[in-house]
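Visitor: Take a look at the structures below.
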Structure 1
Amino acid sequence: MRNNRVYVVEDMAVSRTALEILLLKNKYDVVGSASNAEKAWQELRQLQVDIVLLDVNLGSGQSGTHLAGQIRAEMDLKIVYLTAYSDHQTMKTVMETKPDGFILKPYNEVSVLTNLKIVIDSISRVKSDFLTIGSKKTMRNLKQSDIKMVYSDANYVKIVLPNSNHITRSKLSDISIKLNSHFIQVHRRFIVNTDFVKRIEGDQLWISDEEESIPISKLYKKSVLERCKEL
């Protein structure tokens, strides 16, 4: 399952542990958890996360909605709220942060998994069309069908389009999980869009007659030939 990296923010230890067990049982990747907003904010800035399960009331005067505002300002993450309150004022405050889901306590397995599936499906639909790169302030949405290839260079990734190139500070593996099914990894440093593949000869691949060849490593050769066997 992709897009399933979840971070849990819940001040009640029993509820937090129960959620983690539920998520792990259903093949979600629980990358971290916190009982307070401060710890959550520090860790969310360092971890690779897709979805945040966030308690609205974190106790000790801390607000889950304040943390959500911080997340919205700097990160492109999905937020699903957890709360025992459904009064008008709570809902008004929550909706101002544009949540991606809302789970009322006491929650059950069906409500948690249904909300997460809806969020994951929405991520997948976006992925089918665009690749989002950059930070919140410099964000770019690149149409995936226009991307010819993606390759890594140290701590950067270069994204090649027919008429432009884009460089982003990232790992190739992190870009890979955002790409749709038209892309295939051919080497530890290269991912190509199969729609642009012109020919394959031995352990080399071309996405254009004018460009240099791209190496195909032994690890990926079988899957590459299977995907591109009609060429």
Structure 2
Amino acid sequence: VLILANTIFLLIPILLFPIDLRDIRDGGPPILTEKGVVFRYKPSDDKKHDVYVSGDFNNWEKPLKMSQNAHNVYVYMFEKIGEKGIILNKGKYRYRFLIDGLWIKDPQNPEQTRDEYGTELSSFKVEKPIIVVKANPIHVKDNFYIFYYKDDRAHSVYLVGDFNFWNPFSLPMHKNSAGLWEVMLDISPGKYAYRFLVDGKYRTDPFGTKVVYDRFSREMSLVMILDR
């Protein structure tokens, strides 16, 4: 926790390991993970409650029902994947709990704010986007797709494949604020073999779902782009 000029900022790191909602024993600020954000609330009694959460992260739409685990903690994992595979972008997010029909701020999160009407809200910060890549590529719009590659130690990454006639340097990837290498390209429907050129060495796609071999027995990733 960092305190400056009577303002409290919670520096919440992204957990790099899986979290089991059944193991959470305490309430507190939301937990950021590589797969989404975990909200948690622990009541002061052992009674059964109806607990929901809503906020900027879901555009204040229908409140999301939280589940009670064996430690009397109500939990909810928000993992809705949006455009470009993004669950949450970098920024500050406000939220509240709906408990037995009554809206309240999170009593176990010291970071608070108010909306334009003076309503007290809880908040948390996302320091870098949370992006989930289940399989490459991710459709953006029309015929535009994004390919991602993850390698924290790489210095240069290129996408090479049938779609650029295996030119090793025409599709350089850049590292985004989430730490993933990415490139967007316009791809017509069809079947494409491809690889990544990482610091001068070819690699198959860690997010790919199918591997094929060329006539020299070299591994290639394969993707099918469907007609939309």
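Visitor: When Rg and Dmax of the Cα atoms in Å is calculated, the result is 21.7, 68; to which of the structures 1, 2 does this value belong?
Guide: The correct label is 2.
Visitor: Okay, moving on. As an exercise: distance in nm of label points 7 Å out along Cα→Cβ at positions 155 and 171, calculated from one structure in 1, 2, equals 2.4. Which structure is it?
Guide: For distance in nm of label points 7 Å out along Cα→Cβ at positions 155 and 171, the value 2.4 is produced by structure 2.
Visitor: I've got another one for you. With helix-only ellipticity at 222 nm (-39500 (n - 2.57) for each DSSP H run of 4 or more, over all residues; to 500) coming out at 0, pick the structure among 1, 2 it was computed from.
Guide: 2
Visitor: Could you figure out which one of 1, 2 the value 3.5 for distance in nm of label points 7 Å out along Cα→Cβ at positions 83 and 147 was computed from?
Guide: Among 1, 2, the structure yielding 3.5 for distance in nm of label points 7 Å out along Cα→Cβ at positions 83 and 147 is 1.
Visitor: Comparing mean count of other Cβ atoms within 10 Å over residues 43-50 across structures 1, 2, which is largest?
Guide: 1
Visitor: Now for a separate question. Suppose percent of Cα pairs over 15 Å apart, for residues 67-122 alone works out to 51; of 1, 2, which structure was it derived from?
Guide: So the calculation was done on 1.
Rule-based calculations on the coordinates, nothing more; no lab input. Quantities reported herein were computed from a predicted structural model and do not represent experimental measurements. Cβ atoms are built from the backbone, for glycine too; each structure is taken alone.
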